[in-house]
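Peer 1: Scrolling down, you'll hit the structures one after another.
Where a number appears in this text, it was derived from the coordinates with a stated rule and is not lab data. Keep in mind the model is a prediction, meaning the values are calculated, not measured. Cβ atoms are built from the backbone, for glycine too; each structure is taken alone.
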Structure P
Amino acid sequence: MVSQVKLFVENVQELFNALKSNTKILLKPGTYNLDDITSEVIIDSIENITIEGMGEDPVNLQIEDPNKIVIKFVNCKNILLKNLRIGHTFILDPGYCSAEVLYFTRCREINIEKSELYGCGAYGFVLSNVDGFNFINSVITDCSMGLLAIYNSNNIMILDSILENSGGFDLFSIDRSKNVIFDNCDIRGNEIWSFEYEHYYLFSVVGESEVKVKNSRITDNKAHYFEYGKGSVILENTILKDNVFSEGEYEYE
């Protein structure tokens, strides 16, 4: 692997200038309002880059517009985001924030470590055609349409993480994706925002996807069903406690 050039950054303009392949960007503590530079942040065709917050506390990367993705990655490879707190600052009622915090499409070898993705973002992250994604020792919280969505992606690991206090429709949406693993995670305090009309799931797993939850705790969640189809989520050494699934564990055999 090509070595990374180390750059120290202390404002948004310097951050945008540093977004190049083979770079380690070290953000000095503070808050970076990304929409001071652009209304939509798209990182395209970059590889071997680290964006890391300095100091003990995460560095804030934020935008105001709840209908814009905070950061979108397209055709990227070998990306590390570390010690960051990323989200929208303008808070809307549940269901009205239409853009996720992070979006990755046609990417490989993505790592997020020691970070927080917060709402009112629609989802913490959305993956589309991604191969190799690790979300480690991190948090998704207060999202308004679900926790995460994964489409046509493989080799996804959510490890040692907290997924909490979010609402919306299906809380985990996973379609046509293989080897999706949650390991040592706390999934807690999440609730679909409407029990009146459609049927929504804690785990909506379809398209012959492969999902496993192990060594984890699933507590105080509310949805119509735990899962879409019986056995669509493999549970290993996982505690389910104080959840409410008003229509049952699953909708379809």
Structure Q
Amino acid sequence: MGLPTGLSRPLSPGTENNGGVSKLETSEISKAYRGRRVVDDVTVHLQQGEVVGLLGQNGAGKTTTFYMIVGLITPDSGRILLDDVILFDAESRVHVPPRRRNIGCVFQRDSLFPHLTLRQNLMFAAKRFPRLDRHRRVAEMLDRFHLAGAAASRPRDVTPAERLRGEVARALIGEPKLLLLDGRAIGEALLREIRLVPILLVTHDLDLMYKVADRVVFLFDGGVIFFGPTDELEKSDHPHIREFLELDRVVRA
């Protein structure tokens, strides 16, 4: 089956990030397990330099949405595009594997290779670059994220903050067009430093969300019940959003 009329090309071998304005678009992506839709027609879009927060209670579909964008879970329907390049399209049966999507990820749990030093982790992530360029990029990332002093240490031997900075550095060293952050304690200063690419941030930290997110997607029971400017979230009269915000106030009190 060919591509539907009006769609962009699928990603071809050798495609790299050549600069320019990056944007992500998902169109009505869905996923069901055992007859229950855990993600239901989710449509979001991100622009260059924008941070979009993904909020919702446990089980709302946030992580499944995250994994579908990455390519680790295949949607049942819908479409995902990055810079007008099709990463997934159910109708035309396009599914670009995760390694070809040019998306940087920081997952909920530590994912640095435990048997490698921080420098070696970055070298592995930069393996597609020529040798001299690879070494230059690694040195720049170690300096940028204040990891030069810990470069020869394995992840278990550095502080949690250094491990997190190491994961962010590894996610960015390949010049991704999109950065996905799932449920990690990313500080405000670090987020502001790395927001040169679109960032989708999954977090329960509302204070951080209000400080750094330009817009918020609020999921409930797999569907989007709010997608708009962050400062408009508090004004929503949707009962599930009101309940979520009130619970957050009680927890923090």
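Peer 1: Out of P, Q, which one gives 10 for relative contact order in percent (Cα under 8 Å, 6 or more apart) as computed from the coordinates? Don't skip to the answer; put the middle values down first.
Peer 2: On the way: P: 10; Q: 26.
The read-out comes from structure P.
Peer 1: Between structures P, Q, where is distance in nm of label points 7 Å out along Cα→Cβ at positions 32 and 136 highest?
Peer 2: If we compare distance in nm of label points 7 Å out along Cα→Cβ at positions 32 and 136 over P, Q, the biggest value is for Q.
Peer 1: OK, next. To which of P, Q does the computed value -8500 (helix-only ellipticity at 222 nm (-39500 (n - 2.57) for each DSSP H run of 4 or more, over all residues; to 500)) belong?
Peer 2: Structure Q accounts for this read-out.
Peer 1: Now for a different question. Using mean count of other Cβ atoms within 10 Å over residues 144-151 for the comparison, can you identify which of P, Q gives the largest number?
Peer 2: Between P, Q, the highest calculated value is found for P.
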